[in-house]
1. Supply the structure label, taken from P, Q, corresponding to distance in nm of label points 7 Å out along Cα→Cβ at positions 53 and 173 with the calculated value 3.1.
2. When log10 I(q)/I(0) by the Debye sum over Cα atoms at q = 0.13, 0.16, 0.17 Å⁻¹ is calculated, the result is -0.64, -1.00, -1.15; to which of the structures P, Q does this value belong?
3. With relative contact order in percent (Cα under 8 Å, 6 or more apart) derived from the coordinates and found to be 24, which of P, Q does the value describe?
4. Consider the structures P, Q: one of them gives -21500 for helix-only ellipticity at 222 nm (-39500 (n - 2.57) for each DSSP H run of 4 or more, over all residues; to 500) as calculated from the coordinates. Say which.
5. If you work out Rg/Rh (Cα atoms, Kirkwood Rh), for residues 85-140 alone for P, Q, which one comes out largest?
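Nothing in this text is a laboratory measurement; each read-out follows from the coordinates by a stated rule. Note that the structure is a prediction, hence the values are computed from the model and not measured. Cβ atoms are built from the backbone, for glycine too; each structure is taken alone.
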Structure P
Amino acid sequence: MSRPRGRPAKGEGLSKDDILSAALALLDEGGGTGLTMRALAASLGITPMSLYHHVADHAALLRALADKVYGGVREESACGADPVCAIRQLLQRYYAVVTQHPQLTLAIFSEPQAFAGVNQEITDQLTSWLAALTSDAALWRDILIDHAHGCGLARVAVAADPAQAALLQARYLQALDCLLAQIGSGGSR
């Protein structure tokens with residue numbers, strides 16, 4: 001007897017959180033090419049159509065993953081009204097997520113429709129804080145985010161060497177502080 005299409009093979013217990021956890025594991029283990037709807041369904045023991053009851057398509061899956069993984073980046077700042085401090089804290093958390101789940105970051109780059117939700121909120125918050133410091137808020141936002149991506153992905157490349165990874169993280173923070181000092185001093189470029 002064949003199983004009806006679109007039904008979970010192991011009952012009705014499939015949740016969106018189960019799907020996201022399995023998807024993140026596939027991304028972390030196999031890179032961006034490892035996360036397909038078919039591979040995800042196979043890892044969950046369901047038919048691919050079952051996934052579409054929870055996510056509309058691959059881009060929606062990536063967006064939901066990004067919302068889950070990057071959600072902690074938006075933690076409330078303990079900096080009060082100091083935008084430089086708030087920016088530093090936000091970017092430290094963002095860098096940490098990039099280093100922990102680099103394949104998700106790369107997957108979002110390759111699927112522009114996945115950039116929304118929490119990622120957009122992080123970008124908007126960063127832009128708002130920067131606008132309090134400079135008339136070039138969008139330029140500085142792009143510089144700071146690209147810096148976090150580049151340094152975070154570079155750190156992943158040397159993750160097997162803890163001393164080298166720690167050195168790269170320290171250099172990221174040092175460079176971040178230099179950039180923030182430039183913005184805070186009114187430097188425009």
Structure Q
Amino acid sequence: MHAEITGVLLAGGRSTRMGGQDKGLIQLGDKALYQHVLCRLTPQVNQIIISANRNMQSYKKSGWPIVSDLTTDYPGPLAGILAGLINASTEWIISVPCDVPDFPLNLVEHLWLNKGSSLAAYAHDGERNHPTFALLHTSLVADLNHYLAHNERKLMLFMASVNARQVVFNGQQSAFRNLNTPGDCQQWLQESGRQQ
């Protein structure tokens with residue numbers, strides 16, 4: 001567990017491929033999707049912030065503080081990351097999307113040990129980048145504010161602009177699979193044996 005890192009659970013998107021339902025609150029077996037993610041994140045960090053833009057009361061049941069984007073136009077995961085950076089009481093945050101319930105149990109440790117001197121690092125599964133799984137230093141608030149103020153939204157462009165370190169999680173493609181549709185959720189339940 002890293003006491004110097006705050007986990008930021010990104011649950012503020014529009015969930016268009018879930019028919020507009022709040023993706024984090026989709027029920028998977030005995031828990032909502034975001035709670036499956038919390039179960040993996042909680043042992044890795046000392047504190048957590050949930051970034052959400054609707055259904056705040058539902059997310060408050062987790063017992064963790066809830067923060068919203070600073071703008072109301074759903075600018076994407078970078079806005080949730082910015083809210084996390086601003087509200088964290090630690091020097092570092094780790095962002096995790098609410099729709100990837102099997103991400104590596106050593107995510108935080110592996111990013112931390114391989115960030116080098118960089119102020120940001122993100123996951124790569126050996127085939128694809130996963131920049132929503134990112135370790136960032138809170139001194140990047142000004143850079144991110146500036147980036148978003150110019151209507152930039154692309155996560156990888158921001159990572160490049162702050163010289164973020166790519167950290168490879170070899171052979172873990174399935175760990176980074178996100179659940180975008182009701183069909184994805186059903187398949188995950190069947191594969192994981194959690195069908196209720």
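1. Numbers: P: 4.7; Q: 3.1.
Only structure Q yields this read-out.
2. Working: P: -0.74, -0.99, -1.07; Q: -0.64, -1.00, -1.15.
The read-out comes from structure Q.
3. Numbers: P: 20; Q: 24.
Here the read-out was taken from Q.
4. Values: P: -21500; Q: -8500.
The read-out was computed on structure P.
5. Values: P: 1.00; Q: 0.95.
With respect to Rg/Rh (Cα atoms, Kirkwood Rh), for residues 85-140 alone, the highest-scoring structure among P, Q is P.
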